[in-house]
Structure I
Amino acid sequence: MEQRRFGPYRVVRRLGTGGMASVYEAVHEPSGQRAAVKVLHQTFAQNSDVLNRFFNEAKAANLVVHPGVVHIYECGMAPGGVAYLAMEFLDGMSLHERLYQAGGSLPEQTVIQLGQQAASALSVMHEQKIVHRDLKPEQVT
């Protein structure tokens, strides 16, 4: 199998795929640091509005300093016109996975705690005039 790379990031495995992008676990080759690399599907990379929104996501995330918001390390274009964002790798189970394993519901105190953490992160984002347009359980760790 061909080794996939995005800039200095070597792909280890695919973490997930959505409607506009796929996310991979990767290693930053120079430092050995783990990262999550979000790669815009090739069909969207041809659309300048979508491409600008993709890169603005990186800039917006880095305006916010909060433990509930991932840090973006870099963004760029890989050979072949593939747009990518390299970000902090969060090891753990997503809220979606936790709900599935728990049979669809979590203890009330857990739900309250997760809601408070999400609200805190969103509040800091809103102070910077940033609106998260795609918050879902798969993105909450």
Structure II
Amino acid sequence: MTREPVKDVVPPPPVRDDPPRPPVVAEESEAEALAGIRDAINGAASTLSGGNTSVAASLLGGAVQEQWIALMKEGRVSMSPSGSPDVQRQGSRASATFAADVNVRSPFGANRRRSARFSADLQRSGGAWRVVSLRPIGGLELK
């Protein structure tokens, strides 16, 4: 048995050996960064107004930390940022200063609202901004 040659067979194209391309990273616009930073600050304020004292202890710095944690354990402190933060961004890191209203409820139920300024250090990871530290600027009396 003899084999006849196969006719009209086109050989496959050669395998291309292109160098790997770096991943396409969309640059975050200034407005997107500011919105993400504002969301991160609001999330940190929510954490400081809640009951998770271990996260709050890792966020808070300064002389107010112990008082704040004690008030958190009793459910007597809350914070809400007001206005727009002043942001300085350096790539995936940022620092922001912002005003906030701090509400402290006394053991007898009276509320005392204080205006305060805070400084936050932020980091961008996984496509979102997060607050890594938070400190009051100047004195903040919580009692």
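Each reported figure results from applying straightforward, stated rules to the coordinates on display, with no laboratory input. This structure is a prediction, so every number in the text was calculated from the model and none was measured. Cβ atoms are built from the backbone, for glycine too; each structure is taken alone.
Quick check for you: by distance in nm of label points 7 Å out along Cα→Cβ at positions 30 and 110, which of I, II is greatest? It would help to have the intermediate numbers written out before the result.
Numbers: I: 4.1; II: 4.7.
Going through I, II one by one, distance in nm of label points 7 Å out along Cα→Cβ at positions 30 and 110 peaks for structure II.
Starting from the value 16.9: which structure in I, II was mean projected area of the Cα convex hull in nm² calculated from?
Only one of I, II returns 16.9 for mean projected area of the Cα convex hull in nm², namely II.
Check the numbers for FRET efficiency 1/(1 + (r/R0)^6) of positions 62 and 94 (r between Cβ atoms, R0 = 25 Å, to 0.05) across I, II and tell me which is largest. Could the numbers behind the result be given before it?
Numbers: I: 0.65; II: 0.85.
Biggest value here belongs to II.
Here FRET efficiency 1/(1 + (r/R0)^6) of positions 14 and 78 (r between Cβ atoms, R0 = 25 Å, to 0.05) was calculated and came to 0.00; which of the structures I, II was it taken from? Mind showing how you got there, number by number?
Values: I: 0.95; II: 0.00.
The read-out comes from structure II.
Which of I, II yields -8000 for helix-only ellipticity at 222 nm (-39500 (n - 2.57) for each DSSP H run of 4 or more, over all residues; to 500), as computed? Mind dumping the intermediate values first?
Values: I: -10500; II: -8000.
Checking each candidate, the match is II.
Out of I, II, which structure matches 2.2 when distance in nm of label points 7 Å out along Cα→Cβ at positions 46 and 102 is calculated? It would help to have the intermediate numbers written out before the result.
On the way: I: 4.4; II: 2.2.
The read-out was computed on structure II.
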